[in-house]
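Below are structures written as structure tokens.
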Structure 1
Amino acid sequence: MEQNLSQYKIFYEVAKTGNISKAAKDLYISQPAISKAISKLEDSLDTVLFTRNSRGVQLTDEGRILFEHTCRAFEELQNGESELKRAKQFHMGHIRMGVSNTLCRYIMVSYLKKFIEQYPHVKITIESQSTTHTLSMLEQQKIDLGLVAQPRPQKNLVFLPIMEIEDIFVASPSYLENLRLREGAYADVFQAGNIMLLDRANMTRRYIDEYLSVNHITPNNLLEVTTMDLLIEFARIGLGIGSVIKEFVKDDLEAGRLVQVKLGTPIHKRTVGFAYFSNRLSSTLTMFLDFCRQPQ
């Protein structure tokens, strides 16, 4: 389209009103400016768009064809403006999130519950997957942000920390008591016990494996589990000693359903937060991040 959009706007208003004087008042410009814009548009299209008469102007056959198209175009623009106003009025928008099953259940849900109560018209899409996959999708712009353990620094990647988590080993009191009766009070729990870890595809498992390697700990009996929920449940029923996140079993520890196994060297805490790219911020994502920065 070679013509300036303002020329089409002037053509549209003149055709709609059938009067140059009325169009000039509606557009807050002079009549000569209206006439000049119409003449330029006609010259550029090599077409006569209006015939003049005593009552004003009338569209030619060619002018009616153009008017049909400009009507649809300006109606679409008006619809777009109305939709934007509606989105702003109702805080509408769309956020695509990535998060592991564990972090979604124990952390993300509480944030989403409060956010949705305040902004019920925002559309939320959640990709439930491993942290590794979340970071990959974030780089590929398939999601807007991810709830992850603090990742390695990367250009334009911003990390908003929200809490610290501590990995610990737990077991039911009855399991530890039976282990002591069977193996002796001073038995090495990692050699004598059934050690339950997440599968190797999980980022937490890699973190625990690194800890075990650095501290020269090699479990003798290993059970791999796919989810943190299963680890916790298996520990509760006395199946073994599970590697879990302390904050997620707080109630079990306080109630005595689970007991924390003491380690010679504690596992370093990790920071969990929202990762996003600063050069891809939408107004809706900014609103969500501002919400998350507030005390929860």
Structure 2
Amino acid sequence: MDYFAALTAFVEAAEGNNFSRAADRLGIKASTVSRYVKDLELDLGIALFNRSTRTLHLTEGGQTFLMHARRVLDELEQAKAATSALNEHPRGLLKLNLPPAFARHHVLPTLNTFLARYPQIKLELVLDDTHVNLIHAGADLAIRIGTLADSTLKARKICDETWRLVVSQAFCLEHPAPSNPAELAALPAILGRDVAADIAFANGHEVSPLVHKDCIRINDLDAQLIAAQQGLGFALLPDWLVATRIEAGALMVWLPEWNIRIAARQSAVWFVYPPKRIVSSKVRCFIDFIVEQLGETPHWKRVN
């Protein structure tokens, strides 16, 4: 039984004291209204109307049920109105799940502008590199980096991600630039945890795995960046993290003609959100805002 339709039919029949008048108001058959009422009576185990040839009279149980049914339908209308208002004018709590380093460099610096533009939105940010279940976590939107696993989530690509082999000016003074990836084996490295075996360099049809000597393992990209700037070794870092340092001359790019591959997969930056027929205005406006701030071609893609 469609309980919402049955409640609506019952209320209309009670207020008009007639199945036919209720049917006319709802645009359905009188027999359909009668069936809905019978289904409700069977479900409740009580008669809702005393019937006569010309009119209907509510029973005591019918009067009690009518009071609560009206309240339910009124609450539903209020819920619909409130939800529609949310979609017309972005407002309410927006829960975001973001990679820590990307959030620090490309999201947090924009939030003053976002909140000034949308003052009725409240933000809750969770900075986490793990791919949490957005539905279970109650998150409205996430930014994820890498290769997306197959899922029912909706996704929109922000841009492809390119990795760079970078070193500090001081490191360059101590170590000559390598002519090929094999020469990195003699140099200290700064790497994430358990990723070296998955890293390879590609140049045309030539592929060379990463081989390194000494290695500092760090599980945080910002910390890897700081270590590289201090000259502790060469680092492999994403373009969105190092582009401004390269542009400023704080970091140098080695082996720029070689593409860095991790786990032999293409990597990208994505918006990810739970599957819904209609995306809420607060989610939509945040996506549009970040795209506007980054540009159709983000700044880091314009730095060689």
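All of the numbers you see were taken from the coordinates with simple rules; none came from a lab. Note that this is a predicted model, so its numbers are computed, not measured. Cβ atoms are built from the backbone, for glycine too; each structure is taken alone.
A few notes on this one:
- For -14000 (helix-only ellipticity at 222 nm (-39500 (n - 2.57) for each DSSP H run of 4 or more, over all residues; to 500), calculated) the corresponding structure among 1, 2: 1
- Read-out distance in nm of label points 7 Å out along Cα→Cβ at positions 114 and 202, computed value 3.3, structure in 1, 2: 2
- Taking distance in nm of label points 7 Å out along Cα→Cβ at positions 186 and 226 as the measure, the highest value among 1, 2 is held by 1.
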